[in-house]
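Chemist: Take a look at these structures.
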Structure P
Amino acid sequence: MSRIGKKSVAVPNGVTATINGQTVSVKGPKGELSFNFTDNVAVELTDGGLKVTPRDNSQPARAAWGMSRTMIANLVKGVTDGFTRKLEINGVGYRAAVQGTNLQLALGYSHDVVYPIPAGITIQCAKPTEILISGIDRQRVGQVAAEIREYRSPEPYKGKGVKYAEEKIFRKEGKKK
């Protein structure tokens, strides 16, 4: 039994949720998102919110139950609050700056890395060593953060590179003479 799937997703004031076939659409103050759920689960709109139930007791239905509930909860949270991801840059001369619709990264290469900011995502650089990625779609925010981190992943000896703010880099000891 899914403990996550048992909970219904509360729909706050100012947010409208509609179910059309296999699609759940959620519209709120920040925008509109939709999710196509599988045939293994049923989603119904009740007075308490959105309720997800498995159609049968098969393993794929139980697996999709909690995942579908979490995806719908992410839609509701995205259109009300949005999602943010914070990246930190460590290293001498490493810095980031937003220039128009591009993120310019100096990461120790012979050239600056230019990352085009996708639609629906906002990137801010309060400090040259801090990148704040925000948007309403949790998957896209995480994907953009992962793509930026991939340009220079943190290395284990000095910790230089781009890392998530909450990430802990396991440091190795260097050579000994």
Structure Q
Amino acid sequence: MTEERRKAAARKAAFQRRKAAFAAAPPAAAGHLSAVLAGYRGVPLAGYLPIRSEIDPIPAMAEASAHGPVGVPVIRSAGQPLKFALWSPECALVPGAFGAMVPPAPEWMTPEILIVPLVAFSRGGGRLGYGGGFYDRTLETLRAARPTLAIGFAFAAQETDDLPLEPTDQPLDLIVTEEGVLTP
């Protein structure tokens, strides 16, 4: 099986697990994420506004926004790293690329902590995304400029032992689920 077919099969299985976990999600799924972020009050961070069956980081992002800048990703074009627009719980939003909501007139910021959505993860810090490479390019760029903490946020059911990874895949520093915190 080619690497691309292997990744496609892994994504398909992971999407099914994530969909089931999303349907059964507890109301305070972001509680552990909030606890982790409390240790970084005031540090610029970027989260994401969930699409489809992604676990929702907004409650933790809203708490963090009371202490420092919080951004959300904006896709500029294929093959480019993400940029991050300042976000607050009450800011206006419009549909952006891939259905993700973004501020209509972005004010750019640079995060030092990135809450990363994913399709699947391994306990060792591996991450399988949607296949566009946006977060890998972004983390590589941010980490070249300064230390950047990458926190994968997912349902525990998204964990897998057999994750097809490539040399360009950027590792996660922490993985936070609705069940707890994993340190690779």
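Chemist: Compute FRET efficiency 1/(1 + (r/R0)^6) of positions 71 and 167 (r between Cβ atoms, R0 = 25 Å, to 0.05) for each of P, Q and report the one that scores greatest. The partial results should precede the final answer.
Modeler: Numbers: P: 0.55; Q: 0.35.
Greatest value across P, Q: structure P.
Chemist: Thinking of P, Q, which structure, once semi-axes √(5λ) of the Cα gyration tensor in Å, for residues 79-150 alone is computed, gives back 22, 12, 10?
Modeler: Source structure for this number: P.
Chemist: From P, Q, which structure was distance in nm of label points 7 Å out along Cα→Cβ at positions 39 and 159 = 5.2 calculated on? Show your work: numbers first, answer last.
Modeler: Numbers: P: 5.2; Q: 1.8.
The correct label is P.
Chemist: Assign the value 1.6, calculated as distance in nm of label points 7 Å out along Cα→Cβ at positions 47 and 127, to the correct structure from P, Q.
Modeler: Numbers: P: 5.1; Q: 1.6.
That value comes from structure Q.
Chemist: Given a value of 3.1 for distance in nm of label points 7 Å out along Cα→Cβ at positions 31 and 55, calculated from one of P, Q, which structure does it belong to? Don't jump to the answer; show the numbers that get you there.
Modeler: Numbers: P: 3.1; Q: 1.3.
Label of the source structure: P.
Chemist: Here's another thing I want to ask about it. I have 39, 21, 12 for semi-axes √(5λ) of the Cα gyration tensor in Å, calculated from one of the structures P, Q. Which structure is it?
Modeler: Derived from the structure labelled P.
Chemist: For relative contact order in percent (Cα under 8 Å, 6 or more apart), which of the structures P, Q scores highest?
Modeler: Q
Coordinate-derived values only; no laboratory data. What you see is a predicted model; the values in this text were computed from it and never measured. Cβ atoms are built from the backbone, for glycine too; each structure is taken alone.
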